[in-house]
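In what follows, structures are represented as structure tokens.
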Structure 1
Amino acid sequence: MAGNLVFDVALTTHSGDLTDFDFAGAAQLEVNGNDAGKGTWQFISRDPHHPEGLLRFRLPVNERIKELHLTINNLRGVPAREFQWKL
């Protein structure tokens, strides 16, 4: 059975509105160096300056996670925001 890997993403800005950003389209996740495919986004809070949501990716069957690399591309003019975990 495949599961989900879920990231709770909370942001803050003092200018502009972040609720119109395509989080699912801009996010890329690699699990153990392999692309996890397209994610989905679900808002928890639609506050324009402090949005929060769940970024969800499907995981392959029986995948033991050793490394995660999450990239959010082109958010507010920054080409890539990268987050890495070694488990």
Structure 2
Amino acid sequence: MTRSVTLVANGDLRESANVKCWPAQEEMEKALAGALARFGAGVARAHPFKPELGHGFIATQREGIEVFAGIDPDAPLIVAEAVW
């Protein structure tokens, strides 16, 4: 059985920065998923990629509150940032 690690990625209030930085974040998340897989763990993002915005960052305080309210408090959690 694979254990799942919850992943969150905080962004910026500037949508242009989130869009510009998304490719680096996405690359890091793929590498992180590969590293965790070697230890038998999967990654479950706590918030989705937003195609209409072009990134998968938490972009506002309100969004962050909603994301964290939905995370299982007993789940392992990683906050991973490749940018900023």
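If P(r) over Cα pairs in 10 Å bins from 0, in percent comes out at 17, 49, 26, 7, 0 when worked out from the coordinates, which of 1, 2 was used? Mind dumping the intermediate values first?
Working: 1: 17, 49, 26, 7, 0; 2: 18, 49, 29, 4.
The read-out comes from structure 1.
Ranked on relative contact order in percent (Cα under 8 Å, 6 or more apart), which label among 1, 2 comes first with the largest value?
The maximum falls on structure 2.
If helix-only ellipticity at 222 nm (-39500 (n - 2.57) for each DSSP H run of 4 or more, over all residues; to 500) computes to -12500, which of 1, 2 did it come from?
So the calculation was done on 2.
Since every read-out is calculated from the coordinates, none of them should be taken as a lab result. Just so you know, these numbers come straight off a predicted model, no measurement behind them.
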